[in-house]
Structure P
Amino acid sequence: MQLHQEAWGNAFLLMFVAGVSDGLDGFLARAFNWRSRLGAILDPLADKALLVFVFLMLAHKGVIPLWLALLVVFRDVIILLGATTYRWLFKELTIAPLLISKVNTAAQILFVLAIMYHLAIESLPTFIVNGLQILVAATTMISGIAYVIIWSRNARVAYRSKKQDE
């Protein structure tokens, strides 16, 4: 709602709290071994749902380029479809986020915070905004391609193993 109304200060504060709470949640889960299979699925889905919504809303408002929002959405759709297909074909799916994916999520959060800070509090130099935009685009593409390559390899191995068992 804050984004729709262009209440950039409130949106910045909410995104900042969401980012800090997500980091704290991850730290606590690792530190105290508070992990579950459900949490391993829901936490990244919630992160991605929030980021996809924010990117689409910022693009809708003309704040960021539409191509960047579509790139973020397309990557997440490809990963979700890949995971679903892999699970459907091979029944087992181990969810292990790649380092580049974590970097991508951090870059997306930092970019969104920078954009909202820029709109609400103080203008940032163009090179910072453009640099973060390039970082988001690059890490989005690299992480998406990395998942496709890794899951394709895993699918080939699982397929060969399945054929040998028959």
Structure Q
Amino acid sequence: MPSTGLLGEVNDGLRQIFFGLNPERIMSAATSNGIGRFALDRGARYAKERQVWGAPIGTHQGLAHPLAESYVHVELARLMTSKAAWMYDNGLDAGEASNMAKFAAADASVEALDRAIQIHGGNGMSTEYGLADAWGFARVLKIAPVSREMVLNYISQHSLGLPRSY
């Protein structure tokens, strides 16, 4: 193949693919962030409204703390997503930030959904609350459009300077 057909550098094709797919990763992260926020809203609302023995179930740290921890994780993912979008919009190399945003947001959304479902007990699996329905889509975003393992390959090689592992 003539060198005029080469995009990027020789033996650096994966980096070029990741660069071209940065907007897709940012969009996936934003979607995951929305799912996480939805789950936290539903979980917190239920924990405030559901009463057992005369007190809202949210007064118990065993229920409140997991939701609070998930809130932290979703907010951190949102910050990384904002950074990635800003970098991309400003013409900067957003590969690392886009991958980190996708990774963090996918994990945070599944965690938030799992915890919100748990707060709801058996109700968490009913279609009326919408949590179980959202879980399948959130779980897909952990593996698509790029798997978390490929994100980790990118970060280990390009961010940490480790040797290529595949």
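Nothing in this text is a laboratory measurement; each read-out follows from the coordinates by a stated rule. Computed from a predicted structure; not experimentally measured.
If Rg and Dmax of the Cα atoms in Å is computed to be 19.3, 76, which of P, Q is the source? Going through each structure in turn, the value belongs to Q.
Computing helix-only ellipticity at 222 nm (-39500 (n - 2.57) for each DSSP H run of 4 or more, over all residues; to 500) across structures P, Q gives -29000 for structure P. Structures P, Q were shown, and Cα Rg over 2.2 N^0.38 Å, for residues 12-59 alone at 2.03 was computed from Q.
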